[in-house]
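Asker: Pasting the structures here.
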Structure 1
Amino acid sequence: MVMTAVTLENWSAGDLDILERCNTLDAKRYIGGPETPGKLLERHRRYLEEVIPGKTRMFRVSSDGVGAGSIGYWEKAWRGGLAYETGWAVVPEFQGLGIAGKAAAMLIAVLRGECRHSYLHAFPAPDNAASNAICRKLGFALMGECSFEYPPGTMMRSNDWRLDLRR
């Protein structure tokens, strides 16, 4: 598969299949495992309804017009202040093509234009080599390891990567 164009589009009602295609044991191994169909529907509903540009927003990531994943941002209280948090997922058949990195770079440009918070954080598991490499490549600074609650009710070890959006 040759990738030629990556785009971000607002999350839409037809994008539930992206969540379903990303809901595999392998894809979810760093964040607690696959979700139930009910949890996926609840997540999809939140992605559709909880949209406040500059505060929280999810995007469909497309490669040549085909749904290849998701990426978004949301406000997070972190270490005494408010910042953005981001997270992404790429469906298995599109992994390894640079899609998540390109989507993250596009998301950073969106957030720099909104100028609401100074920092963007990402919290991949320390052994999630691909996500940690994206953070490193895009200029995030590794602030260290931390305990992080995800999914809700479950503590996990994460790397705290921080990007200064003012630069």
Structure 2
Amino acid sequence: MAMNITMDEVNRMDRAFFSQTFGAVFEHSPWVAEQAWAMRPFDSMDALFEAMKRQVLRSPDEMKLDLFRAHPDLATRLKISEWSEDEQQGAGLDRLSPEEFRRFEGLNRAYRDKFGFPFIMAVSGKTKEQIAEAMGLRIENGQAEEEARAMLEVLRIAEIRLSRIGIDS
């Protein structure tokens, strides 16, 4: 996760090392980093993020849905990526009572059944209560509205992850 590398080092990375370093910024979607690599050189972390974001936003709808589907359910007991595990632990989703777990399990199932992808939310700085409330509210959205919201959340998660890698100017 935290690496503390310079932008000059980022720009000198070959495609394989760049993909290895930044491939997990977008959940189980190293294609984003692989495609953004060609946009080098980057003059800042913001420029790197914008290049990655551009790859996602320009991708076909099916790839966007695959990106959404790559995210785990929140509060799952299944094995998830190190990034997701850390983020969910920070929100207390690893310490749910049996009743809370059942509530999240039901909300996850209802959301996935309605939209065809898991509920996605940048949970950093949020409590489990705030997350459950957001799930309950967002399940009332229409498909297009929720896909747009999910994309905003995916981008926010990626931005947070990229900032945690620690790139110096």
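What follows is calculated from the coordinates using simple rules that are stated; it is not laboratory data. Please read all numbers here as calculations on a predicted model, not as lab measurements. Cβ atoms are built from the backbone, for glycine too; each structure is taken alone.
Asker: Taking distance in nm of label points 7 Å out along Cα→Cβ at positions 17 and 137 as the criterion, which structure among 1, 2 has the greatest value?
Answerer: For this comparison of distance in nm of label points 7 Å out along Cα→Cβ at positions 17 and 137, the top structure is 2.
Asker: Where does the value -19000 come from, among 1, 2, when helix-only ellipticity at 222 nm (-39500 (n - 2.57) for each DSSP H run of 4 or more, over all residues; to 500) is the thing being computed?
Answerer: It traces back to 2.
Asker: When mean count of other Cβ atoms within 10 Å over residues 25-32 is compared over structures 1, 2, which one is greatest?
Answerer: Between 1, 2, the highest calculated value is found for 2.
Asker: Taking relative contact order in percent (Cα under 8 Å, 6 or more apart) as the criterion, which structure among 1, 2 has the greatest value?
Answerer: Result for relative contact order in percent (Cα under 8 Å, 6 or more apart) over 1, 2: largest is 2.
Asker: Any idea which of 1, 2 comes out highest on Cα Rg over 2.2 N^0.38 Å?
Answerer: Once Cα Rg over 2.2 N^0.38 Å is tallied for 1, 2, the winner is 2.
Asker: To test your reading of the models, identify which of 1, 2 gives 39, 29, 18 for Cα extents along the principal axes in Å, for residues 57-144 alone when calculated.
Answerer: The structure behind it is 1.
Asker: For which of the structures 1, 2 does the calculation of FRET efficiency 1/(1 + (r/R0)^6) of positions 41 and 89 (r between Cβ atoms, R0 = 35 Å, to 0.05) return 1.00?
Answerer: The value was obtained from structure 1.
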